[in-house]
Structure I
Amino acid sequence: MELKDYIRTIPDFPKKGIMFKDITTLLKNKEAFRYAVDELYKLSKDKNITKVAGIESRGFILGSVLAARLGAGFVPIRKPGKLPAEKLTETYILEYGIDSIEMHKDALTENDIVLLHDDLLATGGTMEAACKLVEKLGAKVAQISFLIELSFLNGREKLKNYEVVSLIKYDFE
């Protein structure tokens, strides 16, 4: 199955010049959705994963399904102000400014082996910050997975110390 066939590109969203990769067309197709989950599962099933950490918000979709398939817990990594208990925050640089993500302090322990998941790898800044959150709690990042990778943006470079896998790669915009 060619998963790229199920991704819709929306020009100029959320701002002019961006070619947005819309995964909702893949998610609504039961065969494509199942195939994507199965393929991501195959890549991580032998890693002894104890927790899957998904990044808000589209990383929650496949991340939670992967956690269930792997027999692991699920940990949400969210934008500031969305988590109710004591949390850790990691700030990172965007092209035009800064942003932050948060995770509960009690989400992981030093015994956890973590799969980090998000829907799309662009510049790698958000995922790099997520890795730092996981490691601050003493857990091990076993693998990072993405549905889509925009390889022309070189996001893998920020994640070069980790095993990174993706199912769909776009080599140009």
Structure II
Amino acid sequence: MKIIYLHHANRARGNPSTQADGITELGEKDAKLTAELLFSLKEKFNIVAIYSSEFFRCTKTAEIINDKLCVKLKKEPRFNEYKSMGEESWTACQTRITDAILDIVSAHADNEAIICLTSGLNIAPFLSLVYGIEPNENVPFIGVLSCSPIILDIDKDKILRENRR
């Protein structure tokens, strides 16, 4: 199974920035180019769904990409940003996102690929899951650039077996 982690398009920051921030003109171009790239991989990878954070910049990016892919599009609130669900530790955020990934993965077949569209810091739980690192406060904050697809080829059965709590 493949998980395609995707950071939202370049965001238009308000003053102060909010979770309702949209995307810039450049971000829209990035999203359209990324949609073309993902469309070229759709059949090869069997891309069947996009799961997006609820935040506007994520849903807008997902909609632009899905205009080209035409797959199931679902909002996943557990992909929302660190501390967006109230005060939470970095470990709690990672656990929340990891639980979402595991639930999503369990709903798909081994031969399917899914896109998980969220914020830059949220790459950490995806990578930790693949490399078997338990959520903890020492996992670094890693950033990812606008519309940067990262393809994770996972052993679905192994990840589910090792991570079901």
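Values in this text are rule-based calculations from the coordinates and carry no lab data. This one's a predicted model, so the numbers in the text were calculated from it and none came from an experiment. Cβ atoms are built from the backbone, for glycine too; each structure is taken alone.
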(request) Out of I, II, choose the structure whose coordinates give helix-only ellipticity at 222 nm (-39500 (n - 2.57) for each DSSP H run of 4 or more, over all residues; to 500) equal to -7500 when calculated. (result) I
(message) Ranked on distance in nm of label points 7 Å out along Cα→Cβ at positions 27 and 147, which label among I, II comes first with the largest value?
(response) II
(message) Matching task: 1.3 is the computed value of distance in nm of label points 7 Å out along Cα→Cβ at positions 51 and 99. Pick the structure from I, II.
(response) II
(message) By the measure FRET efficiency 1/(1 + (r/R0)^6) of positions 3 and 131 (r between Cβ atoms, R0 = 30 Å, to 0.05), tell me the structure among I, II with the highest figure.
(response) II
(message) Suppose distance in nm of label points 7 Å out along Cα→Cβ at positions 11 and 75 works out to 4.2; of I, II, which structure was it derived from?
(response) I
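Of structures I, II, which gives 23, 53, 23, 1 when P(r) over Cα pairs in 10 Å bins from 0, in percent, for residues 19-66 alone is computed from the coordinates?
On the way: I: 23, 53, 23, 1; II: 27, 50, 21, 2.
Of the options listed, only I reproduces it.
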(request) For the read-out percent of Cα pairs over 26 Å apart, a value of 22 was computed from one structure; give its label from I, II. (result) II
(request) Determine which structure produced the value 18 for relative contact order in percent (Cα under 8 Å, 6 or more apart), calculated from the coordinates; the candidates are I, II. (result) I
